[in-house]
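*Asks:* Structures incoming, each one as structure tokens.
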Structure I
Amino acid sequence: MFTTVLVANRGEIALRVARTCRELGLRTVAVYSTADRDSAVVRFADRAVRIGPPQTRSSYLHVPSIIEAALSTGAEAIHPGYGFLSEDPDFAEICEASGITFIGPPPRVIEQLGDKAQARALMAEAGLPVLPGSTGALATPGQAKEVAQRVGYPVILKAVAGGGGRGMAVVRSAENLLHAFHETRAHARAVFGDERIYLERYIEDARHVEVQVLCDRYGSAVHLGERDCSVQRRHQKLIEESPAPNLSPTLRARMCEAAVRGALAVGYAGAATFEFVLTPDQRFYLMEINCRLQVEHPVTEMVTGIDLVREQITIAAGLPLSFRQEEVQPRGVAVECRVNAEDPARNFAPTPGLLTEFVPPGGPFVRVDTHAYTGWPVGPDYDSLLAKTVVWAPDRPQALARMDRALGEFRIEGPVVRTTTGFLREALARPEFQAGMHTTGLVARMAEEPVQVG
């Protein structure tokens, strides 16, 4: 086992990883930009190293500074959290070359699965269902048009190197394809440094269901059930829950088995998430694979009692999985809501500013993962996430009631800060959500027919 782990991230996920390290008896090293010098993880960690200015390319994405911080503090391993460098195969390789363990899958696997078009091909070979679409990156608009005519509209263009809901465009007719092709490619080039895009059939009124998988370095793999992540804005998740409602045991078993099969096919090691789109007629297709911890991992932890970060660390240290598939026994229902510093009335525009009051909820079976506190300046340089509120209950109705109560307890104030708490409560109150019949189109419908709560 390691003695010191550097956490190459910020915000709530950096603090969450550092807490598990502390429980394992490991020393922690936090890295921070000048904007984060008073952050919660800097105060919590055993050591903290400043790595640059607020701009991410000069701090949290600046590999030389992070490697130097690890070497100078004696860190034997780096946990990347999610986002930033968590799915960068070059960073993983540099860690290995520097004698530092990257807490994640091997660089080769990250590279294979990070290329979304290549991942589609690999998973199709492994027998997983993939959406009809291009077999690789699209070279020209003409090629995109041919594929779109073959699979039928609507279609979705995606960046090969994309992730986090970015680099996507839904196209509903041939007249809009040329503009969308050039716009998506330009966006991919600007955001990901890779202009390659591919095309898939777009499923209307679909559900987004994902499966959590853990694999050790000895060929063993288990799944920890599934999560429904259908409530999204701009392809980014707002509410997640486990288990997914209204999923038959047979369909659940098929999805989970497919995810494990896909992970074993590429020699995966660590935590992976297989994201599926579920059609109204109950067919599922692979969308993508995330080679990292997910933002919504707490809902899986709440229903299984398994610390995913702990498993990531022990797997990276060379230990086998500590449990078998039959020992995973999910109980009850967990729901997570992302409380963001955003204004839903202005298309979820970020609202940075000073938090003059920040009081999170409490009570039985309520977990709040946050880095925010009264006096914390919510800056414009980073993600707008303030807190992940997670609740557990024996059944879904109790879990939803508990979440509504928890969201209502939040006290978040600031001169210009607005949050998503009210919007989340509205979403929870929608009849289709209460019935577990919601789809990825819920947020768009709410914008057309807003619901008032309380």
Structure II
Amino acid sequence: MTNLAKGANVPLSTTELRATLTWRPGPGVPDVDASALVLDGRRRVRGDDDLVFYNQPVHPSGAVVRGPGRPGEECLRLDLGRVPAEVASVVLAASADGGPFGRVPGLRLQVTDAGTGAMVVAFDIGDATTETAFVFGEVYRRAGGWRFRAVGEGYASGLAGLATDFGVAVSDDPPPPGPGAPSRPAASRPESSPPAPSSPARLKEQRLTSMEKRLAEEGHEELLSYTRKAAVSLDKHGLAGHTARVVLCLDRSASMSGVYASGRVQALAERVLALALRLDDNGEVDVFPFATVAEAAGSMGPADYRGRTAVLHQEADADGSADYGAVIRLVRGRYSGSVDLRSVPPLADAKAGAGAGAVEPPVFVMLVTDGATSEPEVALEQLRSSGYEPLFWQFMAIGEPDEFAFLAELSARPGPYPDNIGFFSVRDPGELTDEQLYDLLLARYPHWLAAARGRGLTP
């Protein structure tokens, strides 16, 4: 490992890198958001897509991806083999929200080999003061190869000032954030103009405003609070204004009886409904209970959500096992138009005269379970097939982490097409704050969404 001083540079022997910015979080320490700028030979972006940041986490080329991080950590993954030929360098930067970098202790940039995890270079930043944006390093072409330079230059004008300096047009009057959302600059193309009254963006904004007003008038204060917290997390993950269908698959096997009886499943369903109210234009979440068999239980919305999961569980013939494959197959049939196993996207099937085309908008599926599937091979086949469809699966397991090796392996294994599986486990869903739940639900979705769009699975 090379520990660099400011201004020093070294050659890079690998093209797949992970750049990790770390610091010591704590009370009063500003939030830090990593970003990257993909520059041409004039040290300018070629367009707004060349800024990778919280609202745009993946570069169109796939060369730079802003990955999920832990508290005190922000990550950027670089695949230099995908960098377009006209690009000369990639600048690694970050912005601070809530104070300057002088109040962020222990700032350090580490670059590792993404394949082996071996440390390549490290750069400590100890001279930050009033800056609210910082360029930490730069990966650049030289003599047919790539090098890394430790930069250490700051900006007092935040991400907007940093982005503008490299040619990104930043809106002087960005749309207002959702209730409780942090105020952040929004990159916009120079020729862009405010949405017309009938544009999809304007219609979405009007629908959300109307939805919040209706919830307040009808006495759904807690549900309204959930929607506002969901809005903050959606904005944080670059999904403000995004539209997706939301589906909730609920394990109703016998072992789940206590979780239902405690009201924890109902509370979880209400928080998922709040996410659907922000994402889904129909303002509802579709519910699919399952055990050995699965069924479609219709939609759940503000008019009928109270006590809904208790009724679903009472009406069920609960048994002792859960079959993920049964409910995955049912959801695939509903939203992709096919339950057949596939190894090509729907559009390829359509060209061959074999079936349905792509579905829009994408479908965000949350599957809640407390046990392993009874038919792992069936579940695996169904999940592999859904990887070629606009379906994203977020698994939430209730129990000890070591009880869900199958799900953990699925989420760690690259998918057959865009990787469409997320997974986390909790001992008790009631222990998660609303903010924690929404961040866990949305951690991987933006990266799948960018890949799915690149593959033409969803607009």
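Just so you know, all these numbers are worked out from the coordinates, no wet-lab data involved. Small disclaimer: the values here were computed from a predicted structure and weren't measured.
*Asks:* Given a value of 1.45 for Cα Rg over 2.2 N^0.38 Å, for residues 320-399 alone, calculated from one of I, II, which structure does it belong to?
*Replies:* Considering all the candidates, the number was obtained from I.
*Asks:* Further question: Which one of I, II has Cα extents along the principal axes in Å, as calculated from the coordinates, equal to 68, 48, 45?
*Replies:* Considering all the candidates, the number was obtained from II.
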